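Okay, got some structures for you below.
Every read-out reported here was derived from the displayed coordinates using simple, explicitly stated rules and does not represent laboratory data. As the structure is a prediction and not an experimental result, all values here were calculated from the model. Cβ atoms are built from the backbone, for glycine too; each structure is taken alone.
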Structure I
Amino acid sequence: MSQSSKEPFLSLIRELARAFQAFEQFSAYHVRQIDLTPPQFDVLATLGNTPGMSCKELSEKTLITKGTLTGVVDRLIEKGMVVRTVQEHDRRSVMIALTEQGEALFQQVFPAHLAYMKTAFETFDQAEMDAISQQLMRLRTAFNQVLEQKRIETE
């Protein structure tokens, strides 16, 4: 057995990846039933109840890379769900906002998706969800701290 396969954190990494994959599959199953892709739903959900936001902001608030975001927005424009407008004061800044049709879809599908997602969490009580959340935040903080240290070392 190699040294790397003995690392105690490997089983945690595997379980974390499996949990995320299961979450994505569970969520995508419902999203696809409403004729959207998961990235389209992510944009719709992020823009819902907002006046819109810049492409940069949208990219930061969603799980979608900037390169992929352009295609996702293009397809939502084709569906009549969002509009893309260039800002008069800064021609480089492009705003993305829901159309009336997009806002109506958001109002319909977002609560339905929350209700669907809730079914996966019904076996957990609040204390369990709080504990899991705290541990995930601790893990995220550890990754961010080490990454920041690596950046400082390479500067």
Structure II
Amino acid sequence: MTSDTTRTVRLDIASRLDMLDMVQTVLSHLAGVVGFDDESVHYMTVALRESVVNAIRHGNRGDERRRVATEFVVGDGSLEVRVLDEGTGFDPTSVPDPLAEANLLKPDGRGIFFMRSFMDVVEYSFPPGGGTMVRMVKRLPEGAPTSR
């Protein structure tokens, strides 16, 4: 997003689960600025929580010396969230489908499933310096008023 009406907030946190509440609070506030309703904010928060937990647990392997960079880009009628870990990366296509009968009782893949279910865009990239970046975008429905 390069529009003059975008605003960006960046957080750089230690790989600790107790940092989740702060990250979620920032998302909730910014989603309100864009004009999302409470239900949308709830589901966006679930998607964010899953991406940050994945970055901490799987990407950074719980190593508190590693960082998780989170970026929020507030646009006209949209909120973009980027989460970058310092891990070795992974193949998103290798994550088991949590809806497949053999996987119904397994926890693997549920976070990615939630992110894809609750956000309009979910993309992965693997920067040259290492890590995994997940980019998620949520757009207001057509015709919805923005509170900006």
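Of the structures labelled I, II, one was used to calculate distance in nm of label points 7 Å out along Cα→Cβ at positions 89 and 121, giving 2.1. Name it.
Clearly, the read-out refers to II.
28 is what came out when relative contact order in percent (Cα under 8 Å, 6 or more apart) was calculated for one structure; which of I, II is it?
Structure of origin is II.
Of the structures labelled I, II, one was used to calculate helix-only ellipticity at 222 nm (-39500 (n - 2.57) for each DSSP H run of 4 or more, over all residues; to 500), giving -9000. Name it.
Computed on structure II.
I have 1.05 for Rg/Rh (Cα atoms, Kirkwood Rh), calculated from one of the structures I, II. Which structure is it?
Corresponding structure: I.
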